[in-house]
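Asks: Please go over the structures that come below.
Read-outs: derived from the displayed coordinates by stated rules, not from any lab. A quick note: this is a predicted structure, and the numbers were derived from the prediction, not measured. Cβ atoms are built from the backbone, for glycine too; each structure is taken alone.
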Structure I
């Protein structure tokens, strides 16, 4: 073998460099093409499954269960159909229960107790720390504002003030520029 020839890793033939793709230097063009054709044939079978029972979500044929594998035949043709059905069949969480769940999750995230949260809201007079709105607004309740660098909790904000701070990236210089712009 000289510098002007290469050996294909699949068919083991010694061929000139022109018989190889630059992006696929290990297999010759003929072997590479055969591999691509084989992959496409496998993909076509995957895309068009043999007739199995119809999917309960979209009525497309499901993949038949492989013989000897444990479990039962799937009712869905894909995980997409399974996820759609799961979302539709899951009852929505009642609004008040959802608020309690979200607040408990926030308290855990910022490592404060329900009592500390209540005291913080009382110190603020039951209002937003920035605009003094009496209602939290938005879908959820009050938002726990915190420093993104230190993690220190600063106070409770309404939906609009929390969104505003987030859009200004909690950057005092950017907020000052906005203030000068409005003035």
Structure II
């Protein structure tokens, strides 16, 4: 008497499956749209870099490696991102109105002797926030990064590493002198 209406149940199941399919399709379309926008957007980063020819020089670099220009690029940091002489690069203090794709701005931040010397009060870590637009429909981007000079401590010479190296060289020369005197 009260049997299951298999046709109605099948239709209901088909409606649920179709709704799930539509939802998943819309989600995939939205993800594809976001990926396309991000792929064609500015990608602006700030980082420290060692000079290849003179590895004791540390540069602060602002770079757009994206496919679109960045507009109204602003930077803020905690603590303030100033070089050992107390100055901030213009692109840090005033921002950049226009940064084309592939453009790199580079300024000398300091030498490893100034920056990494334990007696110098230069902070080694900076929390940096970068904000910028892409010039279309008011799209804005931003991200936070941590810049650290600690990454360079073991690969460049600081006053203490120079002293240590000279001390080791002195000991080696002394042992060579002693060995030569015996013969």
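Asks: Here mean count of other Cβ atoms within 10 Å over residues 108-115 was calculated and came to 10.9; which of the structures I, II was it taken from?
Replies: Values: I: 10.9; II: 19.1.
Of the options listed, only I reproduces it.
Asks: Supply the structure label, taken from I, II, corresponding to P(r) over Cα pairs in 10 Å bins from 0, in percent with the calculated value 7, 18, 14, 11, 14, 17, 13, 5, 1.
Replies: It traces back to I.
Asks: If relative contact order in percent (Cα under 8 Å, 6 or more apart) computes to 9, which of I, II did it come from? Walk me through the numbers on the way to the answer.
Replies: Working: I: 9; II: 19.
Answer for the origin of the read-out: I.
Asks: Taking 0.10 as the value of FRET efficiency 1/(1 + (r/R0)^6) of positions 140 and 172 (r between Cβ atoms, R0 = 41 Å, to 0.05) derived from one of the structures shown (I, II), identify that structure.
Replies: The read-out was computed on structure II.
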